[in-house]
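Pasting the structures in now, so scroll down.
None of the figures in this text is laboratory data; all of them are computed from the coordinates on show. It should be emphasised that the depicted structure is a prediction, and the values quoted were computed from it without experimental measurement.
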Structure P
Amino acid sequence: MEELFSQVANLGFPIIVSIYLLVRVEAKLDELTKSIHELSSAIAQK
């Protein structure tokens, strides 16, 4: 049983951190994509 808890502690934490970082990066990428579209629209108008 102690081995199971050890495995959950060793694997669970990196998985949670990875998911958290992926969610944050996804939000930033969405903002970046929106900004790029706005920039290309502004350039096309000139």
Structure Q
Amino acid sequence: METGLRVLAYVKGAPGGRAILEHLGLPTACARLAPARGPSQAVWC
């Protein structure tokens, strides 16, 4: 079963990818990672 998705291009290197994202108006910065959380209180009971 084909989904209709296919690879149109492969961008090798950060400068090319950044230029494409900027041209499309998409964010170029990495997402911020939140600190890890401990287990919920229900686990301790």
Given a computed value of 44, 4, 4 for semi-axes √(5λ) of the Cα gyration tensor in Å, which structure among P, Q does it belong to? P
Given a value of -8500 for helix-only ellipticity at 222 nm (-39500 (n - 2.57) for each DSSP H run of 4 or more, over all residues; to 500), point me to the structure among P, Q it was derived from. Q
